[in-house]
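Several structures are given next for inspection.
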Structure P
C-alpha cells in the first residue's frame, strides 16, 4: 500500500526493479513499462516524479519568456551570444523534465531519457561559457593563452562529460556512480565559470569589474547549496519515506539550479550593457555554429550509447529466457 497522497496506481520501491529506484524514496513509483500516453497523463497525478517534471517545465517556460522579451538588437549583438545562453537555458530544463516524465516507459527508455538530459546540460554549459568569454572575461586575460583555448577546452569537456555520464548508465546504481557523474560535469563547470569566479574574487570598483559580480556570487552560492542536497540525497536519506513526493532532493536541485541559471544570466546581461564593445572578447565566429556542432556530436554519442544499451538489454533478456526454459526442461 502506498502513502495516501500518491496516485493510486503507484508502487512501492520493493515492487519496481533496482534500476528504477532512487535512494531514500520508498513510495510513489510509476509502473515500469508504462505507455507514452500513460506517462503524459501522469503529469497531472501525484507520484515521485511529479515535481521533478513540473519544476523544470515552469522554469523552461520562464526562460522562454525572458528570451522572447529581449530586444532583437540585444540578442543579435556579438554573434547572438546572449541568444545562445538563453536558448540553452530553455532547453536544459525541458530536457530534464522530459527525462523525468518518460523514464518509466522501459529500462532502455529510462537510460536514453537521462542521456538526453546529460546532452541538454552540456549544451547549457557551453552556452554559458560562450557568454562568459565575451562579457565576463577579465581584460588582462584577453589575447592570452587562456582566452585562445577557453572555448576549445570547453568544447572538448562538454563532449567528454556526456561520454562519461552516458558510460555510468552501464554501472551499478550507487552513490559512487552519482559522484562520478557530478565530477564529469564539475570540470566543464569550473573551467567555464572561471571568468565569473575572477570577477567575484578580484572585482574592483576602480576598473569597473564588479558589475555583475553580485549575481555571479549568488550563482555560486546556489551551486554549492544544490550540490550539497543533490549529492547527499538530503532530506530523503535522513527520513526515508517522508519526502517521496514533496521536497525531495532532486526537486530542490531543479529549483535552485534554475535560480542559479537566472542569476548567471542577469550578471551576463549587466556586463553586456555596461561593458564597452572595445573591452569585450569577441569570438571569431558566431557561437551558434560551435553550439550546433556540439549538439550534433553529443547526439551521436547519445545514439551510440542508446544503441549499445538496447543491444545489451536484448542480450540480457534473451539469456534470462534461455536459462528459464532450461530450468523448465530439467524439471
Structure Q
C-alpha cells in the first residue's frame, strides 16, 4: 500500500471507466475525490463525492481541485454519430471543460493531470498504417477534433500532464460499437463475418486502468502522449471467434464478401458500424511498453472476463 497522502480527483467518476478506476485507486492506497453528476452513484468507503453540473455551462473547478495532488480527467461528451450533435457542443463539453479544469489545476499546483483523450484525436475510424504517437494528428470528425483541441488546452495550461489516447474500450456494459459486437456474438445465429480480415486494436478496461496507475507512478510519463491498446490487434473474424469461444461455442462465421456486407449495412442505416469494422485501425504501443508498462490481460482473457461479468449481472437481476 502507498502512503495515504496523494489525493486524486477523478472526473466522470460514475462512468464506464471511472468506477473501476476508483476501485483500483482505493485498492492501491490513493485517497480519491470523485466528481460526478450522479447523486445516486455509490463509491468505495472513504471516497469523497463532489457533485458537478453538466459541462454545458462553465464549471468553477477551483474549489474542486483545492488540495488535490493528481487529476484524472475522464469526463466529456463521448463519441457518437456526429451528424446528430453540433460541433459546438463537442467543443464546449470536451475542449472547453478541459481548458477550464487544466487551468484551475495549474493554478492550484496540481502535480499531474492525466487526460483521457482518444485515438480519434489522431485518426479517423481507419488507418492505412499502424498509428504511432509521432504521426501528424488527422481527426476526421467533430469528436476527434474536440479531443485534439482539449489536448492542446492541457498542454498550454502549464500543468504537468500525461495524455492517453485509447482505442475502443471493452468491459462490463460496453458502449457504442463494442456493445453491438458483443450483442451480435451472443446471438444463436451464424454471422456473415468470416471474410473480414481487417485488423482492429481493442483495449480492455483493466488494461486502461493499469496504464493510468502506471502513469501516476512513473515520473517519466510526464509531458508525454501515449497511444493505448491491448498488445496485439485482432481481425474482426478473430474478435467474433474469441467472443464465441469464451461462451464455449463454435465461431459460426459465414464467409460473405466484404463489399456485400458494406452495402447491406449501408442500406439499413448502419454505415458507421461498417466504418469501424471494415477498415484497419492498428496502433503501435511500443512507446508505452518502452516506458515500462506491461498489460495485465490479453484480449482473449479480457473478453472472457467481460462476458463472465455480464453473466453474473444477469444472474443477480434474475435472482432479484
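Just so it is clear, none of the values below were taken in a lab; they were calculated from the coordinates. Keep in mind it's a predicted model, so treat the numbers as computed, not measured. Cβ atoms are built from the backbone, for glycine too; each structure is taken alone.
Assorted remarks:
- For the structures shown (P, Q), percent of Cα pairs over 27 Å apart is largest in P.
- Look at distance in nm of label points 7 Å out along Cα→Cβ at positions 40 and 216 for each of P, Q: the largest one is in P.
- Among P, Q, which structure scores highest (criterion: FRET efficiency 1/(1 + (r/R0)^6) of positions 112 and 144 (r between Cβ atoms, R0 = 25 Å, to 0.05)): Q
- Answer label among P, Q for the case where relative contact order in percent (Cα under 8 Å, 6 or more apart), calculated from the coordinates, equals 22: P
- Test item: helix-only ellipticity at 222 nm (-39500 (n - 2.57) for each DSSP H run of 4 or more, over all residues; to 500) calculated as -11500, pick one of P, Q: Q
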